[in-house]
1. By the measure Kirkwood radius over Cα pairs in Å, for residues 9-72 alone, tell me the structure among I, II, III with the highest figure.
2. With Kirkwood radius over Cα pairs in Å, for residues 33-176 alone derived from the coordinates and found to be 17.6, which of I, II, III does the value describe?
Structure I
């Protein structure tokens, strides 16, 4: 919580979609944990359904898709050197640390053997691309982590959940966003963790998503397949960590009971994506 407060405090003046933090309390005796207070933003978050105010706009899926991509481009356009935000991370070796760190989290959370995960980790280690110039990286950029302005599918009111933000390779954000985007053109890769809204008529395809990001950012996306595999890999590890806690009885929420199956599905997806790049 304290880290997210400090991140928002640094980022908000340069990227207004990041809500302004107002107060942080690091004394756990107050409410039982560290907490912070930030400004309230009002708007619409799209998860499993579309509000009527958007649904009656004929081309809202296209406009939402474009707004989501445009916002990510704006985030990655913030000059981290001129603003001093470069101090929020260590961009040198960013991808290597991502692979190493998430691999270690996987090993600590393993319950059953998943041999294909070793293949995925090996592939990621052996095919590290050269990163573009470093930018702010949200590290969890996806449709339901942004808030749209009420009544407007063109304007993003806020980007939320900054706890994993840093400075590093911007294409890591694109790869993770694609991990949650539609697999309508490749149903064999679809998994139950992916939102379904973007699979409906009118939404951008994955290729359109990448193409528009490349056009507006000016970045080379020739190696985007690597970042897609990395994104799926990270999501698999996150679900495995949740499943590990459920398996050990640290949480009893029945929603997590089938997360082991979901993890294996994601690992299979990562293998399939990697094979497409070979």
Structure II
């Protein structure tokens, strides 16, 4: 899609789209769960990361759904990054149809479907669905966040969520860390917070745990892809947190950075801790 024709979407329109976008995430999650992990084919991408039929099925559901819901809004999906036409200066959807493919292939349950709506480079709306856990975290910046519980493919329960204040002086931090992607800079950052407790988690589930106040902070001081970050970042900010680089500066999405990489980020439950 020609990015120049993509409108800038504000909070009101984002709110009007939220339920329909959530339904797309649910449908994509069901498609992922229907794939037999013991017999599926796993292919490798150019960067060495895996892709499966589940990734592709979820991508098709979301992209086709967005084409019906918001045909004038550009989109960028991990599985279609080769079609991207950056920069995306107004609004666009940023999608990871299956975040945590390594977790999925390994038979674990911490994989997610991530859909974000980004406006002027900043995530405005985020939905992170964890189909195997029966959970969805979603939020609109400036309008709050909530956690949905799913049963039989339907929302059975919804509760508002908020991030929590940083620990009192001397108390240990609870830090979300990746099961599959450790790096020395992140480990050094965590070690500087003496006595930190590591919560080992997969995929964008880490953002959800920060947003609902179970975890204080989620640092990743090595490059990751924009589609891994945007939806979770929107949820954390909507829940009262903040997402920055290591210098406390905001992140920007869709501007055409090489390979759509975010060099580093820190998701803070308490915004005051970022200053």
Structure III
């Protein structure tokens, strides 16, 4: 189902439903489509059936690098984020690679760490892993935005972390990112420069690699912080306060990659 349609989170998962809602509201979400957990089950267990399920959707995104993200039922909810538990595969090129990436995401939902997280959250049912396939944002800068202080809960202190390249450098803990503390208005309260010696970048034939970065500049200027504050405010209007947002800038334009409730 194309992103922007009304998606049932019980079939497509929370991430797909949130992104589709944001796209309908006019937020800058990369185009793509979502697969139900049942469709993903079919793809994970049979090549021919999987190819048939994907063919129509992939025509729209033919010949462009893609991001394949998990969207499990129960993921990105108010009680269970599954942050870091399920796989995201970036810079996927070609139909066969998309099928392989979907299978990898499906298997990540059955990894022992993910299953242990489910048990801690009191989720006794089998994993139901939906998937989102989107045009890859070739990020110059990326990171996360919390629309409150995730430690103190203060709603007037929004926290931004930023790095060069794709946001996986932050998510995977490869760098000490730049840290910005801002008001919801975008007014900057504090800034702490990190050590960002590694950037994750897409490779020409698919996949990603790490490169050494010698650029000691700040990742964001005041205009970019203001733009992210506007994006955060829009997400709060749609989904409520205390959002955990993944974002990227490409060519100066901000993109929304994910918005989910903060669960800590």
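FYI, it's all coordinate maths here, none of it is from the lab. In this text the structure is predicted, and so the values were computed from the model without any measurement.
1. Sorting by Kirkwood radius over Cα pairs in Å, for residues 9-72 alone in descending order puts I first.
2. Numbers: I: 17.6; II: 17.1; III: 16.6.
This value belongs to structure I.
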